[in-house]
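Q: What follows is a set of structures for review.
A short reminder: the numbers here are calculations on the coordinates, not readings from a lab. Keep in mind the model is a prediction, meaning the values are calculated, not measured. Cβ atoms are built from the backbone, for glycine too; each structure is taken alone.
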Structure I
Amino acid sequence: MNWTGLCVAQDVLTVQAGHPKPEAEGCETLVAEPPYGVFTRQLFLGENLDLT
């Protein structure tokens with residue numbers, strides 16, 4: 001199951017997403033698109049951003 005998470009702490013917006021490895025018995029994955037794992041990106045917000 002894919003998942004996405006957002007977090008705002010002070011002036012940083014963090015986005016995380018997870019794509020689990022497919023589990024199939026007796027099968028070998030040769031190519032996977034998109035790749036599996038956990039991915040994180042951070043966006044630094046400007047000081048003049050109005051959060052209200």
Structure II
Amino acid sequence: MRPAEVGVDPRALDQPVLAVLRGAALLHYDHAGAAPLQAGDELIYVATSLNP
């Protein structure tokens with residue numbers, strides 16, 4: 001996660017976030033505890049590959 005994303009709602013990011021990994025907890029992107037993003041959070045998101 002980039003420092004600029006701290007404090008942001010995961011639903012507001014450019015890539016579609018599926019979940020937030022916070023410590024040992026896996027939070028669905030729209031779980032009330034997933035926002036705002038915190039330093040140290042890891043994001044699970046959907047991205048396309050430029051290499052086939």
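Q: Assign the value 43, calculated as relative contact order in percent (Cα under 8 Å, 6 or more apart), to the correct structure from I, II.
A: II
Q: I, II: which one has distance in nm of label points 7 Å out along Cα→Cβ at positions 15 and 31, as calculated, at 2.6?
A: I
Q: Using FRET efficiency 1/(1 + (r/R0)^6) of positions 7 and 23 (r between Cβ atoms, R0 = 25 Å, to 0.05) as the calculated read-out, with 0.90 as its value, let me know the right label among I, II.
A: Considering all the candidates, the number was obtained from II.
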